[in-house]
Every structure is written in structure tokens, then in C-alpha cells.
Structure I
Amino acid sequence: MNTVDQFTGMSMRCSRIATEAYSTSFSSAIRLLHKDLQAPVHAVYGLVRCADEIVDTFHGFDKGLLLSRFKQDTFTAIEEGISLNPVLQAFQATVRQYHIDHKLIHAFFKSMEMDLDKKDYHTEQELDEYIYGSAEVVGLMCLYIFCEGSEVLYKKLEPGARALGAAFQKVNFLRDLKADYQVLERTYFPGIDLRRFDAASKASIEQSILRDFENAYTSIQQLPMKARLGVYVAYRYYFSLFRKIRRLEAARIIEQRIRIPDFMKLVIVCKAGIRNGLNMI
């Protein structure tokens, strides 16, 4: 192993640590992917997590400057094939290996830039653009990894990957209503006044999420075996969270952040493993 390969390996491990530090759910799901897919998916998550932290938690710093610098460093790393930032080194190596479309990365940073200043989304088109860049393209970057160079398979599964990313993001919006509204002063859903968030408003959002989950499941069934179980577990995590949210009154969603207990996550993994073993996914 030459020194660059050794550095890249270390960088991949850094991205794995970042994933484990920020998301136990995604970490568990990634561990169920084939070992060949785990490091590049961690690399994608590491990049996404860093950008998200800049816009959501780095209060007291110049977020615009930090994000602009991070974006520039990302594309410089991709162009040059090297970065001393371990997260960017892991990401650029993944982008170059799997020939991930740079348009997806640009769309991601555009949505992160929207989070710097944009507080309200007045139309469905605005929201769709944000969700595409903040979530759908992340699923598409992972799909490049899962398809391992097959353009035909990628095109076939692209709509489902987008739907799954959209479902995850909208569930996150509902789960994080309290923090987004009270701390970050953001409201993502057009036409919904969170000061008067009621059962009808909640139900309309839930119907949109349900459609996304339904559209995503067919594509999950068609994923390569190396990726199917891990993606299915992530799907079940979020669908379980969604079902829990659906059972709660609208007022409760505003008051607290909804979570899935660790023992339920273990149950989900066990059931998914059984279904996978019986070829029932």
C-alpha cells in the first residue's frame, strides 16, 4: 500500500467515525451493506454531515464563509484527487471511483446554501427543489455506489431512490418541527402555519410521505443483493418513525422530538434479516 492509499484508508475510517457519532440508525443500516459498499457510503455521509453541521449548529461563526470554503475545498479535492481534510479525501476518492455526477454535489450545496438564510417555503416547487438537493441527491450518490457502474440499473432505480430520500427528509421535518421552528426559525411546509398546526395539516403532510414510501419500496426490492438489506433496514427505521408520528396528535409533534427506542431498532434489524433470508424483501 502506498502512502496515498494509506491516507485514503485512514480518511475512510474518519468518515465512518463521523457517521457513528451522528447517526446510530444510519450506522446500523450501513453495517448491513456488503463490506465493499460500506466505506464509500460512509464517505458520502461524512461530507453531507459536515455541511449540515455548518448550517445548523455552527452558531457564532460565519456560516456563509465556512460553507463557501467547504464547497470550494470539496470541488478542488475532486479535481485534484487529493485533500488533507480526511472527510474530503474520502469523498473525492468515492466520487472519482464511482463516477458520481457532479451535478448532484452542486445541487446538494445549493440546498445547504438555502438553509443559511431561507426561513420559509411558500410553494411546493420551492420545497421540492430544496428536498431534491438536501436529500434526494444523497440517495442518488449512494445509488451510484450500489449500482457499481451499471447505468441501466441506475436509471431504472433513480425514481425510487429519489422517493426514498424525499420520504426520509419529510419525516425529519416532522420529527424536528420543534427545533426547526423554535431554534432555527425555519418552516418548510408551504401553506402551513405552525402556530396553528392541526390534524388536517399533519394529515396532508403524512399522505405525501406515504406516497414517497410506497414509490420507494419497489426500487428497494430491485436493488443488488449487496445493498438491499442495508437500504431496507433504513427504510424500516424511518417507516417505523413515521408510523409513530402518525399515531400522535399534532400538538405533540410541536412539543417534542419523536424517536425510535434502541430495542425497537434491534427488532427492526432482526425482522429485516429474517425477511431477507427468506427472500421476502
Structure II
Amino acid sequence: MTIHQRPERPGAEGPIGSYGVQQTQRAADAVDLRVEELTRLGYTLLEAGMGSADLERLRTALSDVYDRQAASTPLAGSDDADVARCLLAYDESFLDLATHPTLIEFCERLFGDSFVLLQQNGVINRPGRPHYQLRWHRDLPFQHWVASKPIAIAALFCLDEFNARTGGTLVLPGSHRHEAFPSDAFVLTNERPMTAAPGTFIVMDAMTFHRAGENSSEAPRRGVNHLIGLPFLAQQIDIPRALGGRYADDPFLGRYLGYKWAPAASVDDWRRARMDRA
């Protein structure tokens, strides 16, 4: 009988032992471990290392964008109340956030070279105010099937403290591996609150069921959610059009923002694009 030795854990008395194990997932570094947590549990946390001044700048920018959008289209009483959409088209600080090196490195490790920003939304969870995200959902809603590998992730950047009092996110571990939403009894027994400090990305498989908690604090709880996935998925809003063509020629941003994956305008355009890449 062979005892398979695994790396030591911090605080553990010794290495993890096992027997009868012929296949073991390896985690070469912290990023690999975060990817493993995502694929097995359906969620993980990424520390962005952002300072208080940058966080405050993003909070102010989120408020400004929301006020501009609410002035254009009345949002009070709708499901879109307290949601600001396609933030990076209004303020470049949100493009910086969507391309944060920690987030991009994670996506490259998970997806490889080809992935696209599908949406970027700011969410304001105000004290004592109902919000449609209090209901359980997937970030690929209305889908009742699962994939053997992640096809998209939600990366929710915390602008404020996420905890039980401020209305932090609750998650159902492993729900990305089951087609149907579980029973009420299962939900009540297995829901898990996500506690995260400002400057943290809460990253979930987009098929993981989750919801916002009720904000019983005295201040709004704000976050910026990014849906990032494989290029066969469609953007919620046409980001290249919203940006007016900016960054189309950038080798990375041209792919990440969706320029490369847009449908060709004609057969000739499609062929020319392939010939240019050859």
C-alpha cells in the first residue's frame, strides 16, 4: 500500500496523506489554488491590493455614472434601480478595473488566451431597500444545464465591506455542477455568506447560484460585477459600439472587449480578416 504525500498545509501537523489515489490536481502557486477553489466549490476570492484612495475614486465614479443613467432613463421602481451598466464606457477607471492584472491573470489561467468581457455592471445595495438581486440566481440566468469546465465567471469587485450586516453575497457551494435549483430545505441548510474586504474580487462560476443579502447597515454596499467568458457567449451591451471603436487595435483589448469576436459585416470582410491573420 502506497501512501501518497501531498504538500503541507499552514497550521497542519503534517502533510496530507491518502491511499488508492492515482490522480491528484496540482497547485503550483496561489493562482492555481484559486482556480481549483472555483472549479470545485464554485467560488473563490482574489485580493486586488487596491488602496483607499483608488477605492474612493471608484465609489464616486459609480455614483456619477448611475446618476447620469438615471437622468437619461427613469429607473426608480424598476428592476434596474440601483444598477449602473457598462461602466467602462462612461469612465476609464472602470476599464482599469476590468483589466486589473490579478483578474486577468486568473482568467488566463482558467480560460487560456481567448475570453471576452461580456458585461460590467455597478450594483448599489442600499439599506432597507428591496433589490431584485436578493433573489437566488445564476449570472447566466434561465439556464438549467451544466458544463464540465467553466464557460464564464462573475468577478464582483467589493467597493465596500461585504458581510452579513452590509448585505454581502450568499452562495450555494457546488451548485454550478447541478442543473436544477435545490430544494428550500437544502438552501436554508447550505447557503454560505461571503465575507470580503473592500478591494477584493468575489469570483464565482457563472452557473453558481447566489444572491445578495439584505443590507441592515446604515450605508450603501457597492460592488462592480464583471461577467467574463468564452467568446461564443454574447455581450449584454455592445461594448465596442459603446466605446466608439476605442482600443480596437490594441492586441489584448481588441479581443477582451469583443472587437475580434463581433460578427463579420459581410462574407468579404470575414475572408479579409482571416487573410490578415494568416
Structure III
Amino acid sequence: MNKVLSIIIVSYNSKQYIVPCIDSILQNPPSCDYEIIVIDNNSKDDTLEVLQKSYGDRIILVRNDANLGFAKANNKAFLISKGKILAFLNSDTIIFENSLNELVNFIVGNSDVGVVGPKIINFDGSFQPQCRRGKVTLMSIWGYLFKLYKVFPKVKEFGEYLLTYKSENAISDVSSVSGACLLIKREIFERAGMFDERYFLHFEDLDLCYTVQKFGYRVVYCPFSKVMHIKGRSSNYKTKYYFLDSFEKFYLKYLMKSYPAIINKLVLLIIKTYKKVIQL
């Protein structure tokens, strides 16, 4: 192990985003020794050719023969990584000066911290609330999915998932941070069993954070670091389907035991029905 930081980026038909992403890292590199690993999920455009031509041996480029999804691709990249700290980064993110330094210094300097994530902003500079999350319950997830936290802003239960009642500028312990930019210590990631590969897209970051906290480590939102996430430009019915499909898996794994059988049957029926409607 001869690196401090491994920056892992999953790519899929993302050449218009990943080039600015990698450029931003190279222009604002961390002070420590680092590597950039890009793992491509069988892109159908010329992402691979562009990356090879633009960066050569400045990045480690891995090509998958199929779209493995977010969790499985990240796990595969992890197996060839050399960093003591892992930074999982979305391909449509932009790193600013000291973005990575702040996060690396924080997680290295706090032995009780297992995971840390930055303040994430949208392309227009506005705050992206999904970068830190509270406890997932039926109330909080329905409040999020159906925008009830906007209709009933004073109802804490509806705003719990996005922690809308907390300041975006306050460092805080949270239930999870976003996989768009998530740093974790290598030994903790290994102990957690890596990302749960049952999730194709969405909830793998939340699941990982839940596992890390079971080991007694903190998950911390660190607004001193800022990262831009150009989110939503690729959002479509497939991403909505994957969100519901992953929530169903998360519900079965973590939440089902907290509710009576009749509620569980109703919730799972609603999820399955909504998934079918989206597929139409």
C-alpha cells in the first residue's frame, strides 16, 4: 500500500462530464500521494478513447464488459486500489481548491470517524440537500419522495431524510452522506464488506454508512469542503425505477422489522405497483 488516497470514479457514457471532473482534480489535487482510478461500465460512446487520449498514464483506466452498476463497479475498482483512504466520486462532479484536502485531513485526524462527505452544491451554486441524510423511516422517505417536507416544512418527520431543519453550514454527525463524494478508511470499507452489490443504483451509500455506524464509527457531514454535483441531467424513468428498486431492498434489509406485517405488505405493494407504472 503506497498511496494515501485512491480516487475512484465510475463512468458510463459520461465523457462530457468526466473530463471536467478529472481536470478539476488535476488542477486542485490533494496534498497527499494519490491515484485516480476510472472504471467504465461498458460505455457506448467514445468515453474510453477520450480518457486514454487526454490522460494516458495519469489515470488507471479499467473497462467492464457490461454495465455492472454503481456498487459492483466501485468494488471492482477498490480491489486494485492502493490508498489508505478511498474517495468515491461521481463522474459529474467538480472538485474545488482544498476540497479533497479538507476531507482527507478530517478523516485522518479523527480516529472515531469512518466516513466523511462534503457540502455538495448544484451547478447554479445552490445547496444540494441530498448530500447529508438523516434516519430513514417510512415517514421520512415518503416525505422525501412526495415532497411533503416542502408542503409541511415544520414537520420534522417529513424533513428527516434531508435534514431540512439543520443548517447546511454546520458540521454534523449524520446517518449517511452522498456517494457522489464519499471518503472512507480502507480498513473500515473492507470490514463493512464493501458496497452491497444487491443495489444497482441508489442506497448503496446509505447502506454502507449504516454498516459503518454499527461498528461504532461516526459518519460526518463536513461543509468546510465543497464539491459541485451536476445532478439531474441524466435523470429519467430508469433512475426513478432504480431508486424504488433499491429502496425496496433497503426496506427489506433494515426497516421491515420495525413495522407490523400489515404495514410491510402495504409498503411493498405500493413500491412494486409504482415500479410497474414507471416501466409502462
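Read the figures in this text as sums done on the coordinates, not as results from a lab. Every value quoted in this text rests on a predicted model; they were computed, and no experiment measured them. Cβ atoms are built from the backbone, for glycine too; each structure is taken alone.
A value of 0.8 was derived for distance in nm of label points 7 Å out along Cα→Cβ at positions 113 and 225; which structure in I, II, III was it taken from? Let's see the in-between values first.
Numbers: I: 4.5; II: 3.2; III: 0.8.
Only structure III yields this read-out.
Where is FRET efficiency 1/(1 + (r/R0)^6) of positions 81 and 193 (r between Cβ atoms, R0 = 25 Å, to 0.05) largest, in which of I, II, III?
On the way: I: 0.00; II: 0.55; III: 0.95.
Answer by largest value of FRET efficiency 1/(1 + (r/R0)^6) of positions 81 and 193 (r between Cβ atoms, R0 = 25 Å, to 0.05): III.
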Highest-scoring structure on distance in nm of label points 7 Å out along Cα→Cβ at positions 33 and 73 (candidates I, II, III) is II
From the coordinates of one of I, II, III, log10 I(q)/I(0) by the Debye sum over Cα atoms at q = 0.16, 0.26, 0.31, 0.33 Å⁻¹, for residues 65-104 alone came out at -0.54, -1.03, -1.13, -1.16; that one is structure III
Calculated from one of I, II, III, mean count of other Cβ atoms within 10 Å over residues 161-168 reads 25.0, and the structure in question is I
Computing helix-only ellipticity at 222 nm (-39500 (n - 2.57) for each DSSP H run of 4 or more, over all residues; to 500) for each of I, II, III, the value -25500 comes from structure I
